[in-house]
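Down below are the structures I want you to see.
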Structure I
């Protein structure tokens, strides 16, 4: 086949992709009109880029944003293990596109439990990154065993490689981390509380009663009702659900739905707290 033939096939494929994305957006707009006076936003609040050692190398910020759009995601959170370094690049790829990037990290506590931290501005994000750098133990990463930990720029150049193993537990307990997140104006969410590994409930048997947290996250197959049968103290907490995607095909496969007026950090805060008619829905 000559070059013209390849060009025609490529162009046709690009046009079809644009049509598919347009149809997805139409469906999302319909979903947002689910409730008069509020919008419904499809959200995936837990994804990893290639900076996480267990993240697929195809999980570039650009790919994550593009795939999220294709799958009708309105709000996507970037939450690498003990790192915030790819949040700004994800935001860059969201500019002038119909998606909101929630910046944060998945922190491994001293108890070996995973928790999500979200922030609404770059100053807080940078301060939290400095906090993580200070408290991440000096355990070297072995890329052949754990995977690469690379930060890239817009041209796909590697601009930084983290020498310390990002999946290590930092030397701060869960209360200390939650206090730091809230000191910086952020949101703190115990991750995948239904999982029997690396969740607060798995590590401690319960979520500490003196812990200040904004919501709790379920994994793809987590059952809220089953959790509440055992952990009745969670009945007044908002539950989210997220994909915890480490590979491209997982992005957006376990969404929750944010009922709020518009997409912003403060609206997400209100949704997690169930304030002013905002809330999080596990299905619609």
Structure II
């Protein structure tokens, strides 16, 4: 997320790409070019951006999922390379054994995939029948060093389990990127969670939402950005918005309260291990 000619620790820009539902390849091919022209180093798309919102029903269709060289993944990689900009997108991934997951793709300005992340916490309720479409991931989020400023990625509901954001902060990530698909009526709840996670993890929290209702599901509501002090930087339904991230804001927050408090990782890890023996 840091501009290529700026050293790590200097200022960084990220684009919050909200836009229309990206149902066709040429949409994602044009938007990163527009973001690059505006000075962005990274474009962020909503959750599974090139799919229709298929969890609106329990019916899982074969064409919704693809391998890593599938058409949606390829379209996003080509778009990033053509525009010369980093891109966080996603697909419903299908592996060789047929296992399906909601997978975020972290793509650099050459079109190379630098990291992936699979959604861990899947809702199963009207409009969000996600366990009917894919399985939960099996790996915790990890810091990603691909854009100068270290980041981490979570997908939608994962942010409602703050352990993942806290882990990323402890790993040294300075921003948590959260593509999502949520209903407008639940936005205030999400906003509270985002702010709390930014404050307690001392990271920027940015979330890009799918923009409007699909197949009877009332998806919509703002995309947002909070800084590590819990200050709201962005709350918008605009198609494209730039947010500037500054590593110094993160380091200053980590020197202040509550950032300087010790994480006590070993103590909590041992306690969580006891829970894991029964919870998995």
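We did not get these values from a lab; they are worked out from the coordinates using the rules stated. Keep in mind the model is a prediction, meaning the values are calculated, not measured. Cβ atoms are built from the backbone, for glycine too; each structure is taken alone.
Couple of notes before you dig in:
- Value -10500, calculated as helix-only ellipticity at 222 nm (-39500 (n - 2.57) for each DSSP H run of 4 or more, over all residues; to 500), assigned to which of I, II: I
- Among I, II, which structure scores highest (criterion: distance in nm of label points 7 Å out along Cα→Cβ at positions 123 and 155): I
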